[in-house]
Each structure stands twice: as C-alpha cells, then as structure tokens.
Structure P
Amino acid sequence: MSENKKGCIMVTIAAICWGLGGIAAQELYKISDIPSLFVVFLRMTAMAAVFLPISLIKRKTDPFRCFKDKKDVLTLLLFALIGGTYVQFSYYEAIRYSNAATGTVLQYAAPVFVLIAMAFIKRRLPSLIDILCVIMAVAGIFLISTHGNPGSLAISPKAIFFGITSAMSYAFYTIEPVGFIKKYGSMYLLGFASLISALALMLTGLAEPYKIQSLAEMGYILFILVFGSVAAFGLFLAGVGKIGATPAIVLSALEPLVSAVVSVLFFSVPFALPDGIGIFLVMAAVLTLSLRGEKNRD
C-alpha cells in the first residue's frame, strides 16, 4: 500500500473517531450531569500523557527551548487556554444543549471567522467567492438554528452561543500557533498545550472532581479519551504528514457527516430537511474556504 493511501486511511479513521467521540459525549450527557470542564480535563490529561513524551523523545535539540522565548511562551499559553480549553469546553456544551451533529457543524464554521479575522489583519477585502461562502455559512447556521422560521429557535440559545463561540475559538486555534508549529511541530504544541490546559483546570478548581456513577458513564468517557482524543489526533497528525494539509482538510469533513448520520440512524436524533440543507451549506462553504486558503498558502 502506498504512503498516500495509508495517509488517506489514517485521516479518514481520525475523522470517524472524532465524529463518534462527539456522539459519545451526546449520549454521556443524556445519562449524566458530568461537567464539561471535567471531560475537557480528562481529555487534555490523556493527550498530554501520550503526545508530550513522544514529542520530547523525537526532538534532538533542547526539548524545553520554547520556554526560553517569551513570545513562544505566550503563544503556547494562549493556545492552551483559548485554542485548547475553551474550544473543547464550548464544543461539549454545544453538544449538551443540542446534539453531536449540530455542535460539530457549528464548530466547523470556524473558517468563516478565519476569513473575517484575516481580512482585518491584512486590511484586505474578501473576494466575491469568499463573501458568497460567508453568506452560505450564515444561511446554513440560520436553517440549523431556526428551521427557516425567524420567529422561533429549533435549538436552544445556549447551543447557538456555545456553537458559535466554539467556531470563533477554533478559528483562533487555526491562526494563532502557525509560527510556533513551523518552529517546533504540531505534536510538540499539542503535548505541551494539553499539559498546560490540564494543570490550569486542576489548579484553578474549574475542573471540579466528578464521581463516575455507572459503567455506561465510564464506557462513554473511555471512548472519548481513547478514540475521540488520542487515536483521532494521533492518526490525523500521522496522516497529514503523509498526504499534506489540503487532502486532510477534505477528508476531515467526514466528522460532521458521521455525527449526523450515526445520530439519526442509531440514536433517534430528530432530523428535518432544513437541517440537511443547513449542514450542506455550512460544509460547502467551509470546504471552499479551507481549500482556497491552502491554495493561497501554497
């Protein structure tokens, strides 16, 4: 099997794992009042335990060199707290107040906010295609949120708030650490950021201890940690190394589709025509913006 095929398979499995991890969170919230920040704490701890040792062993130079540069330290802290902790917290809260498919699709609107941010940073107006993509994404979010009726909401205001802010913080996650990744690598960033996030949640008391009540809770949590976190990120990073960022972006779009299909077929999540149209509009806009962004960087 060629390296390209191996990379495609890795990224595809990673996207499926992320999608199923969202569904595991959706089902966990149905039977448990576990705080989202505690789930984030467990997830960050698991990723730090796996990825940090690997990244440190791989480095041939000083493994703690980033802490000698104030700019790198600031980047790492901001990424850990905003691009890591809040991204995951808001994503899980969006799922809590809606469902896995809705929360995932709303978070995937992040490239829209990347476009807006870059337009301000570079002081350059977006192209006509970019503006059309923003309109499509907004229309898709409107359909998902209201089912086409401006006078009512199909999902709760909390779900909309956490979904949109998750997308905004995910946009920050995409933009902020670019220079750091070029300098140190993505696994190095993920390992240290996960450790900082876990320590911050523990030391501030935000991740309140939670006593697991049943085997079902334990099963969903373990699935989120093993498959929806460690396996998904590990496979994705390995896959990107084999096929590059652009194909990985296309394949990772399977995540919201997996969440939507599995939720409807196996977990009786209601799904109306406006939901389908909304998901299509958001994903079409996101893929177009992402691919255009990669092409411009190339």
Structure Q
Amino acid sequence: MNKKLNIFLAGPRGFCAGVDRAIEMVKEALKKYGKPVYVRHEIVHNKFVVENLKSEGAIFVEELDEIKDKSRPVIFSAHGVPKSVPAEASNLNLIYYDATCPLVSKIHKEVEHFDKRDLPVILIGHRNHPEVIGTMGQTNKKIYLVENVEDVKKLQINKDTKIAYVTQTTLSVDDTKDIIKEIKLNFSNVIEPKKNDICYATTNRQEAVKKIAAKCDYFLVIGASNSSNSLRLVEVARNYGSKKAILVEDVDALNYNIFDEITNIGITASASSPEILVKKLIDNLKKNFDIKVNEEKYQEENVYFKVPHKLIN
C-alpha cells in the first residue's frame, strides 16, 4: 500500500495578469506576422513557457543586434527595458512591441515623475535583475540601488535631502518593509510611491504561502532560479514555518524519495509558472503516494491587462 501524503495547495498561485498578457502578445504576434517572431530576453522567467513559445516560432535573443532578419517583429519582455532599447529598435527600423507589465510601467512613470522634480531616487531591488536594469534605464541621472538595510545606511546622500523611493515589483513584502523603515529613519523628507510598488500577485502568492507554511514538512515552489518572485516564495515558506522549502524547476526531475520520511507537503507556483505544472506535479505524486489534496477557498484574482490593440488588428 502506498504511503499517505497530505498536500496543502496554496491559492492564489501561478500566472499573474502581466505574465498572461506578455505570453499572449507573443502568440498574437505569431498569428499576425507568422514565424519567426523575436523576443528580447526571456518573455517571462520560466523554461517551460519559453520552450513552448520556441516550438511555436519565437526566437529569443538577449540584445537587438542578434536579430538576423530585421524585417521580423520583436517583443520586449514583461520585465521592462531601459529607454535605450526602444530607441535602438527605432534606429534599426524594427517593428517592436513592448510587453512590459503595466505594473512595472507604473514604476517607470514614477521614476520619470521624480526625475522631473529633480529628486534623488532610491530603488529597492536586486542588482542585475532585468526589471531593475529597465527601471534604472528610465533616466540618465543616478539611481541609488539598495538591496538590504545595510545598503541604506551606506548611502552617500545628505540626511536632509528630499528623496523618493520605488521598489522592484517582485520583492519579499517583509524584507521591503524593513528597508523602507530604514530609509525613513535615515532621511527626514521621503516621498513615497502613491501606491505600493510590489505587485498584487507577488503579495497574494506570498500571503497564500504564509497561511500554510507552518503545516508543511516540505514546501515545493514551482518556478525558475532566475525568477525573483519564485525565490522569494521559497524564502517566505522557510521563514513562516516550513521545515524545508525548495525550488522545483523541472517537475519530472524531482526525486520523490525525499518525501519518504514526511507527511505534509506545501505546493505553490510562482507568478511566471503555469497551472499545468502544478497539475503535472500532483499527478506525479499520485503515482508514488496515496495523496489527499487540501485547498482552502481563496479570493480569485480578477486583474486583466489588455493586449495592445495594434497587435490584434
């Protein structure tokens, strides 16, 4: 008889509206222009999604000069790009579409707004993440990047200077609170974003994990190692009581022996991971164990971002 396993399924989980829109834009471009369509950078950080789009005719490049056929359209990833990228696309006479998540675009507009007011801007984010590179590329002026509380203490800005801050959309809600607190301790005149910059999907997925983490011996986060929101979910599961938490990049490569000595597993999928991978993981567990799936009712997300009109017509 198979060993029993309790599965606690986090909700909400999986694709957010920005990821949905970006993938849809690549698919609509393939319908409109045929193969191939170029995509600058991984459209979203998920290997399964990228491989699927490759099979449909998308070619992924890191920079625009890698595009061999300049008559083909190119789509910019959901993470956002520096202003220099659309400028370069125009210089190369490329047809381009920007799949930047509207919630990232909101931060770009905030940076422009603070720039016009001549305010020094602090960006809370992870160095070299594509979203951070895109946000820092919205202005020619220096943006002060901070990754933790210590970085705030080291800032070479006069304490009485009026400053503004923005954040990357996929950060840990808890860590960001501590960094914002430190900014306010260090500076007497701080302008905040009108609305929290951490996106609704990141917040919701972290809250869902917090609710069930303490019940879990092992927490599995389906996601990618270069995905900020995936890595944060692993941290949240650990911080909120799961004995172990791991990132699962390939559900078929998971070693199921790790569950031999345990009873309770938590499962979620990052904002760039499709629900099909959750289903596949549960199906794989069914083959090896006698499983019981526990999923509490949760508020469905009803956010939807439209694909640009000119891409569908």
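No lab work stands behind these numbers, since they all come straight from the coordinates. Keep in mind that what you see is a predicted model, and the values were worked out from it rather than measured. Cβ atoms are built from the backbone, for glycine too; each structure is taken alone.
On mean count of other Cβ atoms within 10 Å over residues 100-107, which of the structures labelled P, Q is highest?
Ranking P, Q on mean count of other Cβ atoms within 10 Å over residues 100-107, first place is P.
With helix-only ellipticity at 222 nm (-39500 (n - 2.57) for each DSSP H run of 4 or more, over all residues; to 500) derived from the coordinates and found to be -25000, which of P, Q does the value describe?
P
Suppose distance in nm of label points 7 Å out along Cα→Cβ at positions 108 and 220 works out to 3.7; of P, Q, which structure was it derived from?
Derived from the structure labelled Q.
Assuming 9.9 is mean projected area of the Cα convex hull in nm², for residues 36-147 alone as calculated from a single structure, say which of P, Q it is.
The read-out was computed on structure P.
Out of P, Q, which one gives 6, 27, 37, 24, 6, 0 for P(r) over Cα pairs in 10 Å bins from 0, in percent as computed from the coordinates?
It must be structure P, since only it matches.
Suppose distance in nm of label points 7 Å out along Cα→Cβ at positions 68 and 244 works out to 4.5; of P, Q, which structure was it derived from?
It traces back to Q.
Comparing P, Q, where is distance in nm of label points 7 Å out along Cα→Cβ at positions 20 and 276 highest?
P
I have 26 for relative contact order in percent (Cα under 8 Å, 6 or more apart), calculated from one of the structures P, Q. Which structure is it?
Structure Q accounts for this read-out.
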